[in-house]
Structure P
Amino acid sequence: MEAETKHYKRVMLKLSGEALANDKGFGIDPEVVYRLAREIKEACESGVEVAVVVGGGNIWRGLKGSQGGMDRASADYMGMLATVINSVALQDALEKLGVSTRVQTAIEMRQIAEPYIRRRAIRHLEKGRVVIFGAGTGNPYFTTDTTAALRSAEIEADVMLMAKKQTDGVYDADPKYHPEAKMFTHLTYNDVLQKQLAVMDNTAITLCMNNNIPIVVFNIDVPGNIVKACKGETLGTLIERK
């Protein structure tokens, strides 16, 4: 019996900054970036419109900076700039593979990218371009998970794809420390909130819940998973209303 396949027209792919790094989780590894870009290209060629939000944790984490004594807003703005660096790196790899892209940033930096304009972003997607959203929401105190949820709602994405490193989905405990941990194949938004499962922050989950945006959490370390997720193949953990 074949696995159920959902047919997505437009997806939001959320990549952590660490996804662009090597096993050390720091910096940008060109080989890793090109692997991700090739998968995104294949997904686009299948007819799926792809938008991307990239984190900045491989370069800087605002929360960690604030815990070290830095002003939280300043630390978060530094994190937003880190996401732009990652966005430009991914754009470069995609363009070298012949994929038309646009980087849009919530903080204006016109020499590098377009300012975020919702209608323009949707038009780019309709023309088959990959749109990469950088600089978070443009506001401190918000994570890139929340950015991905917000942009998903704004561009009317069919699903939010959460690509995770070193995990196949959402577990009832951290499998690194609890080998007996069990993976969920299906959860509701309320399950995630009530069980305090470490999927993403509560603001992001609530945004998806309020706008009925399904979330798929899957392992990015497995080659081909981005394509499978974008095509709607059963993968990882599905989070939805019921």
Structure Q
Amino acid sequence: MTEPLLRVEIEEAGYEAGKPKIEHVTLHVQSGKLTGLIGPNGAGKSTTLKAILGLLPEVKANVSFTGSSDKYAYVPEHPVFYDTLTLWEHLSLAAAVYGMDEREFERESLLLLEKFRMTEVRNHLPGGFSKGMRQKMMLMIGFLLKPDVYIVDEPFIGLDPRATKDFLGLLEEERLRGAGVLMCTHVLDTAERICDDFILMADGKVAASGTLDEIRRTAGLPGAPLFDCFDVLT
């Protein structure tokens, strides 16, 4: 197996000293692969993402991005935006942070606006957007970078079916390019269809990991859908 683009080994992590929320969480994200991070509410998924991103005060972990550029994009569950900046200005700001060439920024931004059907609102303030439109803005900012690794938290919340299809199409293009994806989601039927492997968490620990067939073997449910395995293991 090739060297993963993202290697995570968390001994423990949490918000207060001596009170870990997650323990012994190990995961790898491979080039061109989509790893699904799943589990019930309170299982530790969001804490795991925060530990990977260095956003927790108490962490004992080794996290390494080993891609050629060490670039990653994080798409949060709850959109974050500036009230006084338009959609285009948000994209421009992200491009400046990423150090993108102006011509490349123009080309990629226009393509993303078209793909997500947001061209007509490029000069509008996101404060007036619907939840789904704000989520699309977050996805566009993430895709703009073309990183080695995408870390995506609950991307389907607020997206209509067409936007979901657009998102999945772009994600497939990026995987074909060689990017790896770690995606936290509650949408198990979609996860079963698109993920290459899974990290299933419960009570702050990894309850099972591997391909769907490996998850099925752990659950003792050969041929079962992911939902049934999820129900047994969590």
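Please treat every number below as a calculation from the coordinates, not as lab data. These figures come from a predicted structure and were not determined experimentally. Cβ atoms are built from the backbone, for glycine too; each structure is taken alone.
If distance in nm of label points 7 Å out along Cα→Cβ at positions 66 and 114 computes to 3.1, which of P, Q did it come from?
It traces back to P.
Match the computed value 23 of relative contact order in percent (Cα under 8 Å, 6 or more apart) to one of the structures P, Q, and report its label. The structure behind it is P. Here Rg/Rh (Cα atoms, Kirkwood Rh) was calculated and came to 0.98; which of the structures P, Q was it taken from? Answer by label: Q. The value 5.0 for mean projected area of the Cα convex hull in nm², for residues 98-161 alone was derived from one model only; which of P, Q is it? Derived from the structure labelled Q.
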